[in-house]
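Please go over the structures that come below.
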Structure 1
């Protein structure tokens with residue numbers, strides 16, 4: 001892992017330039033089919049195995065608000081969801097994963113790695129669709145942690161991005177809670193569902209990852225939860 005530069009260097013022309021990244025080599029594309037955790041496993045999306053569970057989990061929501069800021073959905077039927085899942089499962093970028101609860105074996109949500117840039121060691125997490133059964137649970141935090149750990153510790157990437165509609169406050173709060181830093185807003189970046197979207201950019205870089213990883217591991221420790229599953233200490237990923 002190569003830490004990013006904290007201060008510029010000066011070249012022979014007196015110009016400020018970025019610090020060297022010695023011995024940098026192109027990283028591998030994400031290829032994992034299963035990433036195993038304590039509460040959940042991340043499995044490469046498979047419509048035959050996951051679509052029915054996922055549609056049932058999403059259908060348990062009282063309304064369609066979870067899809068407002070997504071480019072797809074809500075899905076009115078299992079067939080419509082399966083059609084999307086078949087197309088998503090065939091994609092390599094985005095590379096979609098189902099979040100499978102280990103206790104029940106049910107798929108409760110999906111997310112993906114996308115905009116793969118192995119030459120520069122940058123990648124994005126997105127298409128986050130977590131059902132009500134997964135939202136605001138330790139399992140949802142572990143799912144995000146597992147993908148982050150895979151990107152930084154297994155693949156050796158330098159930069160992990162999170163982007164969302166600038167009006168999507170739950171997504172913005174989730175990014176900040178997980179340790180991502182806000183980097184700015186791209187105005188009129190996307191037209192989605194016939195609406196303008198200004199896109200808020202967040203990122204986590206490798207020099208910050210050890211601190212964020214420690215905070216997530218400490219929070220996810222079973223000793224941090226009481227018998228009712230309530231946290232004893234809040235998650236801290238900031239310095």
Structure 2
């Protein structure tokens with residue numbers, strides 16, 4: 001499986017992804033995922049090409065960053081975020097940060113907030129999602145409920161989330177672009193098509209994506225959440 005999170009100019013995103021990038025992958029021997037994150041443009045990194053050339057993995061998550069104004073440009077602000085065998089990325093923005101979602105932060109232990117990767121919206125989304133997963137929530141349920149809660153608290157947010165444990169991909173479209181491509185034994189999920197292959201299929205807005213090797217299931221987020229979605233229309 002391959003997941004690439006590349007914010008572009010589609011549906012109001014950034015146009016130059018120069019604020020860092022990150023890649024997370026799962027070693028073939030089943031160990032915890034490995035990450036490579038930097039706070040500079042991909043084209044200025046002299047090491048990554050050589051590293052990528054010799055890396056083999058059953059699942060990879062890659063992300064390039066165009067930072068929202070006011071958010072820090074530091075290495076730890078670049079996705080993917082990781083813990084407990086998961087890799088996570090967010091493409092979008094939480095409007096009204098941080099006041100709009102401050103009450104949601106109250107559901108997690110203070111120590112988790114004090115140790116999150118960076119003082120930014122994507123890092124908080126990961127802390128909130130990780131907390132729900134640790135409480136035993138099904139991954140699709142955890143992602144769906146988080147999108148619903150944040151959209152209600154912060155209308156007009158863009159909430160494309162992607163979560164993987166190398167065996168499955170759970171992703172959402174919420175006012176941002178998302179595409180999938182399925183091939184023999186593999187599935188790709190990307191914010192934009194990586195080439196002109198007609199096999200790329202755009203995911204409708206406000207949908208949940210559940211993917212495993214060679215198959216993709218789409219569900220309206222309203223249906224996945226068990227009721228009408230809230231927030232921006």
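Any read-out appearing in this document is the output of simple, stated calculations on the displayed coordinates, not a laboratory observation. In this text, all values refer to a predicted model and were calculated from it rather than measured experimentally. Cβ atoms are built from the backbone, for glycine too; each structure is taken alone.
A few notes on this one:
- Looking across 1, 2, the calculation of P(r) over Cα pairs in 10 Å bins from 0, in percent, for residues 57-184 alone that yields 11, 43, 37, 9, 0 traces back to 1.
- Structure with the greatest value (metric distance in nm of label points 7 Å out along Cα→Cβ at positions 73 and 137, set 1, 2): 2
- Among 1, 2, structure where distance in nm of label points 7 Å out along Cα→Cβ at positions 113 and 201 as derived comes to 4.2: 2
- Origin of the value 19.1, where Kirkwood radius over Cα pairs in Å was derived from one of 1, 2: 1
- helix-only ellipticity at 222 nm (-39500 (n - 2.57) for each DSSP H run of 4 or more, over all residues; to 500) from the coordinates reads -5500; which among 1, 2: 2
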